[in-house]
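The following blocks contain the structures, represented as structure tokens.
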Structure I
Amino acid sequence: MPLRVLIGGVAYGQGNVGDEAILEGILRDLEQVRGEIEVSVLTWRPQSTAERLGVRGIKVTTTSPLRAVLDADLVICGGASIFAPYWPQKEPLGILKGYPLYPSVFTLWARLLGKPTMIYAAGVEPLSLRWMQRVVAFACRCASVVTVRDPASATLLEEWGAPRGKALAAADPAFSLRPASNSGLAEDFMRRQGIASSSRPLVGLSLAYEPEAIKRPQQLAAFFAQAADYIAEELQATPVFIPMNTTPEFDHWVMSEAIRTMRRPEEARLLSGDYAPSELLAFLAHVDLVISTRMHLLILAMVAGTPFLAVSRGPKIDSLVERTGAEVFARTDELDFPALAGRLRSAWARRDELRAAQAAGLASLRAAGEANRRLILGLVRGRIGEAHGRR
């Protein structure tokens with residue numbers, strides 16, 4: 001009987017391409033033992049997740065995570081920014097459904113049932129409530145193994161009371177992904193999106209919008225509208241807006257606003273519908289530069305070999321940029337495109353230089369990410385060995 005591995009604690013199946021890239025990265029890290037395990041994923045779209053990834057999808061409900069942990073032999077919680085202040089604040093019990101409480105309770109339940117549990121490359125961001133910090137620290141204390149995606153996350157956990165050295169700084173699971181060898185994947189994707197092959201270069205633009213988390217969306221849209229006009233007029237390239245959350249009222253909405261306020265909106269393209277990380281990764285190989293506030297678009301750009309400019313909206317972008325040796329192009333709390341136009345032109349002229357520097361950063365982060373793979377394979381094989389020993 002295969003070992004039953006459960007992956008949960010993250011809002012998989014809700015249209016966030018970055019979260020789906022994390023899930024694909026975790027599954028890639030498990031490739032060596034896929035023949036010996038049965039993987040189940042807690043997701044809001046169980047059929048879609050199952051068909052795309054060859055796993056068992058479990059619909060997230062109020063009680064399904066509790067039952068799923070009960071049925072599992074080993075539990076993975078993560079990755080993503082699960083220990084951060086993200087929850088639906090307009091719902092009476094929203095605090096229990098979002099981060100950091102949902103993944104913390106998920107981990108504690110697994111410990112209570114005696115299930116080996118790995119917190120997998122979690123992102124940790126400042127929490128203002130001391131009791132929340134303690135809950136997260138206790139969840140980390142209870143997990144069998146803890147990795148986080150950057151050193152800053154490990155530092156925060158220790159400040160909150162997690163055992164010193166318990167959380168190992170690794171890297172985001174999305175760094176485990178590889179570009180598809182099938183060139184037809186990109187061509188099919190571009191055809192579906194109405195992006196014609198031409199001699200004009202492509203510049204990918206992405207700005208995050210989540211109604212309860214992103215302030216001043218109109219200012220953000222105006223900044224990217226100015227950038228898109230500059231790209232079309234001065235760089236003679238096609239700006240392509242890339243929603244990393246495909247839910248219509250999120251990234252897609254604010255990017256539509258940006259295009260609407262452009263001087264030349266007919267020059268821009270906006271990706272639509274749902275798409276998998278593999279499709280986006282294939283497309284990014286045809287893009288000449290990426291400018292993004294979304295961390296996972298920056299990661300996928302690196303994996304695809306496409307140079308990027310980061311627009312930071314907080315610590316996780318800053319940490320990624322620091323570890324890649326890149327620079328922050330702009331910050332969402334001080335947006336002034338005319339003052340940055342010269343930097344964009346300079347970066348455009350130095351694309352090959354940026355690509356080479358980011359390739360070195362990619363190699364370093366992939367090496368750090370090997371800790372995720374080594375530790376989860378150790379847990380899985382140890383659990384399989386225990387099962388064989390009981391026979």
Structure II
Amino acid sequence: MGDNPRPDLDTREEITNRLGEDLPLCYQCGGCTGVCPWGEVGGGLNPRVIMRRGQLGIGNILSDEIWLCTTCDECVDQCPHQVNLPSVMSSIRSLSVEKAMIPGDLQDALESMFRLGNPWSGSVRKRVEWTKDIEVPDYEDQDMLWWVCCTLSYDDRNRNVARAMAQILNVLDASYGIMGRDEKCCGNSARRMGEEGLFMELRNENMKAIKKLGAEKILTTSPHCYNAFKNEYSDLEADIVHYTQYLHDRMDDIDFLGEFGHTVAYKDPCYLGRHNNVYEEPRELLKSIPELELIEMDRNRETALCCGGGGGRIWAETDPEQRFSNIGVEDALESGADILATACPYCTLNFEDSAKTLDIEDEIDIMDIAEILLSVI
């Protein structure tokens with residue numbers, strides 16, 4: 001769909017009201033477009049152009065292009081004025097949501113969050129199926145409330161990560177409990193998709209439940225849950241930790257019973273790394289594992305390539321040749337790794353899918369750090 005050169009003043013006013021100070025800060029240097037991962041797969045998203053459309057009120061600001069952004073935050077690190085482009089995209093999407101202009105697959109995920117409290121169309125009673133044959137206590141007054149995450153609760157692949165994490169916590173004799181069927185989506189992806197009303201509803205329900213339980217420390221498995229609780233639940237008076245941070249602090253308590261014997265490349269999740277500056281704890285945890293060689297890919301830490309799953313894209317259909325995760329898994333293999341490790345359920349899903357697509361499953365495995373750790377304790 002081509003640009004309409006005529007100003008749409010009503011849309012421009014709406015965008016200006018939503019974006020506040022970010023819109024005039026952009027002086028069109030193009031740095032954001034230069035680092036956007038879409039440029040590595042043939043384009044499709046041009047953040048600079050979207051900002052200009054918003055500034056001038058021209059073109060189709062509510063085009064399909066706005067739904068491509070994964071909110072990876074790499075553009076923010078590049079921007080001289082630190083314009084929060086992921087927030088800009090979410091604000092523009094919110095206008096599309098109000099006009100019922102939203103891709104069908106993302107609409108399905110949002111409706112599932114609203115009806116069932118999760119984006120995977122999973123029934124409430126199935127949320128704790130992953131705990132079968134594993135001792136996982138309900139939260140009462142333990143030291144930590146473990147927020148398991150919808151993806152780890154419902155997705156078959158990531159249920160293995162949830163089980164691994166539970167077994168590690170039990171080995172460490174950790175004082176923890178879960179909310180079980182009462183746990184709901186944290187809302188991080190709903191906000192990124194522009195459904196601010198749904199995010200606030202989930203946030204308020206979760207805040208009420210957490211305060212009722214009296215939990216003072218929340219352990220998160222997903223970086224997306226970590227980001228939501230840490231940065232977007234402003235009235236939540238609880239200590240928020242990602243599981244890699246918790247296990248890093250418990251390294252002296254871990255008794256290793258075996259050796260790992262593999263070369264590992266660690267991929268920084270966007271919402272753990274760039275969004276929250278958690279880079280070293282996962283690496284130090286991996287380095288502590290006997291006979292594990294940790295190597296770095298060329299793009300790591302602040303420049304790590306997004307897997308393509310953020311911003312709601314985990315539920316969107318992406319052409320195989322445009323999957324960022326294809327590049328990521330090839331980078332890991334070229335670096336000499338036979339294991340690509342991560343600490344995010346979206347990364348696990350996308351990289352495994354890419355390994356299958358590229359027919360390199362026999363050359364590299366995708367593992368969460370929790371799965372690696374469990375294999376040697």
Structure III
Amino acid sequence: MSRVKITEFKAKSIVLPQLGLTYLGIQVNTLQPQWEHTLHDISKKSTYVVKVDAGVKKRAKNGLLAINVSADNVASEIARLEKKGFHTFVVEPFIPHEQNAERYLSLQRVREGIKIMYNTHGGIDIEEHAGESGMQEVTVRSKEEFKNVTWASEIPLAMIQKLFDVFVNEYMAFLEINPLLIHEHGAELLDLAVEVDSAGDYFVTTWNKLDFVQKKSTLDEEIAIAALSEKSPSSFSLQVLNKDGAVWMLLSGGGASLVIADEYNNVGKGALIGNYGEYSGAPNEDETYEYAQQILALLLKSSAKHKVLLIAGGVANFTDVSITFKGIVRALKDHIDELKKQKVGIFVRRGGPQQERGLALMRDFVAHNNLPGFIAGPELSLHEIVKKSLDTI
């Protein structure tokens with residue numbers, strides 16, 4: 001087990017509805033093609049807060065957020081923050097308030113139970129107030145104990161008890177609301193940071209490894225893909241989730257990649273996924289070859305006993321499937337001896353222009369080299385190709 005941060009967008013998507021609050025945030029990932037389309041439905045009548053969503057503390061002091069941004073300027077603010085090396089952002093309606101109304105509240109698992117900390121002085125200067133009498137704390141084992149905590153009367157009892165339930169039921173290890181606004185109509189959780197117990201991935205359906213904050217690229221393969229995407233009009237992304245994973249994925253964009261990742265999580269096999277990422281925007285053969293090389297390098301280094309390579313996606317509109325598959329087959333041929341030695345299964349589900357030529361290339365390669373696997377077009381559902389890949393692990 002380990003404590004890992006999840007994105008603020010995911011944390012609020014889980015917590016706010018369970019407190020009876022509506023969440024109006026929008027998640028933006030600039031590695032996704034045409035990410036600006038995510039912003040098309042935001043109201044022109046409102047202003048917004050734009051924040052880096054990468055588990056970074058002191059965003060205000062470090063210039064990693066922008067407040068009171070007009071709808072027309074949200075995209076440009078994201079582009080400005082992206083230059084600082086970040087790709088994930090959250091956009092939320094701006095809520096005007098007085099600074100002296102900001103409070104601090106946190107929950108943390110400790111040996112004795114769950115430690116609750118509350119400060120009447122919240123906001124970006126919380127550390128300056130940490131030693132003041134405004135900070136209160138108590139350790140409890142059940143939500144009923146809040147009835148006996150005098151300072152907790154400043155927080156609606158129903159709210160803190162529901163928050164306790166969410167914290168426990170969602171396998172959270174740490175939760176911090178700063179600032180927290182409390183008013184006669186309820187509360188506003190302006191900033192929310194959550195760390196979860198990674199072992200909880202097996203027991204919850206509300207979050208999974210794809211919700212962990214994306215760190216800046218550190219692995220050689222991630223850095224290589226970022227460089228490839230930078231120099232190409234097409235789009236490439238890669239995030240390593242588990243370097244010893246059993247399932248390694250070469251996914252095309254268009255939404256199918258998220259569906260495929262969810263399919264593994266839905267059957268309790270999310271921990272097997274080695275990577276997430278995709279290629280899109282009609283890459284050429286050489287670019288797809290370079291991308292596949294990095295995925296295969298990671299797959300072959302994994303210590304998993306049984307491994308599969310899943311090459312999948314939806315039905316392409318413009319990408320020539322035969323061209324991208326030529327690049328992938330070239331990369332596979334470069335590693336054929338090791339693929340045979342490790343008995344890597346190759347599973348394919350893809351459709352689009354020239355799909356038959358592309359699928360034929362894959363069938364010939366798998367059959368000629370006597371590798372386990374299954375090759376199909378869009379007649380096979382994404383659910384079925386995931387199921388077939390798991391049958392060999």
Requested in this report: Assign the value 1.13, calculated as Cα Rg over 2.2 N^0.38 Å, for residues 102-205 alone, to the correct structure from I, II, III.
Outcome: II
Query - For -9000 (helix-only ellipticity at 222 nm (-39500 (n - 2.57) for each DSSP H run of 4 or more, over all residues; to 500), calculated) the corresponding structure among I, II, III - result: III
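Read-outs throughout are calculated quantities, based only on the coordinates presented, and are distinct from any laboratory measurement. Note that the structure is a prediction, hence the values are computed from the model and not measured.
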